Each structure stands twice: as C-alpha cells, then as structure tokens.
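Enquirer: Next up, some structures in structure tokens.
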Structure P
Amino acid sequence: MKWTDVQLIAETLCDNYGEIDPKKVNFVDLHNMVITLEDFHDDHSRGGEKVLEAIQQAWIDEAD
C-alpha cells in the first residue's frame with residue numbers, strides 16, 4: 001500500500017479502527033496510523049496534509 005492508495009487505506013483504517021470516529025483524528029495520529037498499517041510500504045515523509053485530508057475524508061465516507 002502506498003500514499004496514493006487513498007481508498008484502500010481508508011477501508012483498512014475502517015476495518016482496523018472501526019471504534020474510532022475519523023472526524024476526531026488529528027493528522028499526526030492519522031499519519032501514525034497509516035504508516036503502521038501492516039501492508040503499508042511507502043516513504044513515511046510523503047504523507048503530507050493534502051493526502052491525509054483525502055484519506056480522512058475517504059475514511060469518513062467509508063465509516064458512514
């Protein structure tokens with residue numbers, strides 16, 4: 001999984017952290033959640049604000 005796999009990341013976060021409200025996750029915590037996913041293999045420094053926003057929104061959509 002890479003940063004560009006926004007939807008797959010969101011689905012995985014929903015599966016792994018279903019008890020967490022994605023609207024309440026700050027970007028630092030979200031970044032840490034993503035980079036610690038078992039299948040995530042990308043440069044940790046590439047997870048900037050825009051990609052984190054996209055992941056968070058996809059996670060919100062997935063959780064609803």
Structure Q
Amino acid sequence: MEQLFTAHIEKDSESGYYIGTIPNDPGAHTQAKTLDELSVRLKEVLELCFETMTEEEKKEIPSL
C-alpha cells in the first residue's frame with residue numbers, strides 16, 4: 001500500500017539550498033541544490049526512517 005506524505009520545503013537565501021522536512025516523521029529532513037534532487041533525497045530519507053521503525057511506530061504515523 002502506497003502512503004502519501006507532505007513535505008515542507010524552504011529555500012535558504014544565503015546558500016541557495018532547498019531544505020525539506022516531512023512533519024509526520026521528525027527524523028525525515030534533508031537538503032539539496034535543486035528541487036529534483038531534494039525530492040529524491042526526501043524519498044531516500046523516508047525509506048531509511050522506515051527501515052529503523054518498528055511496525056507499531058509505523059502504525060502511529062498520522063495519515064494526511
């Protein structure tokens with residue numbers, strides 16, 4: 001079953017990097033120079049977060 005997540009994205013005015021966080025998962029955050037690269041990195045970080053979660057923790061993630 002595919003689950004959808006919302007990402008909060010900001011652009012740092014000094015570095016020009018995009019910073020992405022997923023509010024439903026406090027450990028899911030990353031940065032990248034382009035939005036395309038940020039999208040790939042956010043997917044990767046979510047996969048890594050899920051690998052370390054127990055089944056119970058996964059069930060506790062609120063749906064959006």
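Only the coordinates and a few stated rules stand behind these numbers; no lab work does. From a predicted model like this one, the values you see are computed outputs, not experimental measurements. Cβ atoms are built from the backbone, for glycine too; each structure is taken alone.
Enquirer: Computing helix-only ellipticity at 222 nm (-39500 (n - 2.57) for each DSSP H run of 4 or more, over all residues; to 500) gives -17000 for which of P, Q?
Expert: Clearly, the read-out refers to P.
Enquirer: So mean count of other Cβ atoms within 10 Å over residues 3-10, computed for just one structure, reads 18.0; which one of P, Q is that?
Expert: Computed on structure P.
Enquirer: State the single structure among P, Q that was used to calculate relative contact order in percent (Cα under 8 Å, 6 or more apart), giving 57.
Expert: Going label by label, the one that fits is P.
Enquirer: Taking percent of Cα pairs over 14 Å apart as the criterion, which structure among P, Q has the greatest value?
Expert: Max of percent of Cα pairs over 14 Å apart: Q.
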